[in-house]
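Undergrad: So, here's a batch of structures to check.
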Structure I
Amino acid sequence: MTEDEDSYLTGQLLIAMPTMQDPRFARSVVYLCAHSEEAAMGLVINRLVGSLTFPDLLTQLGIDAAGADEQIRVHFGGPVETGRGFVLHSTDYLHEGSLQVGGGIALTATIEILRDIAKGQGPEHSLLALGYAGWGPGQLDSEIQANGWLHVEADQDLLFGGNLDDKWEQAINKLGFDLTMLSSDAGHA
């Protein structure tokens, strides 16, 4: 890896600062699937899409939903292409079209993975999301420099754990400091 590649945050969690004004991202945790000088793409991992269930989604896609796990939740991945589905998952399941992000995590956006999950043949750990968060060239870097986001190493418990209400606090706690000590002004502690 070059020095420039080291500064990119692929595979990391973005944590919205308490002062985040954009309601789509307030108190959000985003897993970065890709980050380069050209763009960044991630999935919000702590928000759900209304009351849409996994069986409902399968039915809408024309996939047999009989026996599909009602406990699988559909996440709001972000405000871009909200009709497009993505599955963030463990690398025990890889098929053509899967992007290996790193750290045992992959991203797949095919209908086959949904069929396999419905049949109980999908990955051991997965998170289903509609839409994604996207940033243009330099946009995410600027937002981080303006104190819009913090970042921390991702872990599977935080990514795939079930308690969405606590994910933002859990991600903040991984940083190891008191949230009340944060300043919203750049250059101040």
Structure II
Amino acid sequence: MSYFAHETAIIDEGCEIGEGTKIWHFSHIMPNSILGEKCNIGQNVVISPDVKLGNNVKVQNNVSIYTGVICEDDVFLGPSMVFTNITNPRSAIIRRDQYVETLVKKGASIGANATIVCGNEIGAYALIGAGTVITKPVPAFALIVGNPGKQIGWVSEYGHRLNFDSNNKATCPESKEEYQLEDNKVIKL
């Protein structure tokens, strides 16, 4: 076995788990899930059938990742955040053939207790604040907070708020990488 699973974790048949991945206490990885290399799956996490996680995805404690979710590399999922996968759930009506896909692009971070309503793509390196409810697609590098989520700015790949000058250029204070704002989109230079 090239990954670590705590003795209380349940890993169903048919999962693919990448090298160096760690799965902690009381987590359940369901059939046909794909977890990339060097992922960290915290305590009490549920990963439903057919979920796909890229490499180096960090899933904090008490997260539910339901069928239809795809996370690219380097995604961070904060404690107790949740994805939905049906737009109109009903207990008495089975809709297992109607799951709606949600794509979380490379490097995005989703804060603690956030809710991602299905069918809304989270753009690369976006930062979703704690407790935010996402009800529409999120652009790359966007900083989103509140319920419903509203964009209040832009962030760098390192997660720092970007302050654009009169030429619509900004520099990340940590990486010193430069960014350009054009047509309400951020591009790393």
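Quick note: the coordinates plus some simple rules give every number you see, no bench work behind them. Keep in mind the model is a prediction, meaning the values are calculated, not measured. Cβ atoms are built from the backbone, for glycine too; each structure is taken alone.
Undergrad: Taking distance in nm of label points 7 Å out along Cα→Cβ at positions 67 and 147 for each of I, II, which is largest?
TA: I
Undergrad: So, one more: If relative contact order in percent (Cα under 8 Å, 6 or more apart) computes to 26, which of I, II did it come from?
TA: Matching structure: I.
Undergrad: Here is a further query. With mean count of other Cβ atoms within 10 Å over residues 11-18 coming out at 14.9, pick the structure among I, II it was computed from.
TA: Answer for the origin of the read-out: II.
Undergrad: Thinking of I, II, which structure, once mean count of other Cβ atoms within 10 Å over residues 75-82 is computed, gives back 21.4?
TA: The value was obtained from structure II.
Undergrad: In addition: Given a value of 0 for helix-only ellipticity at 222 nm (-39500 (n - 2.57) for each DSSP H run of 4 or more, over all residues; to 500), calculated from one of I, II, which structure does it belong to?
TA: That value comes from structure II.
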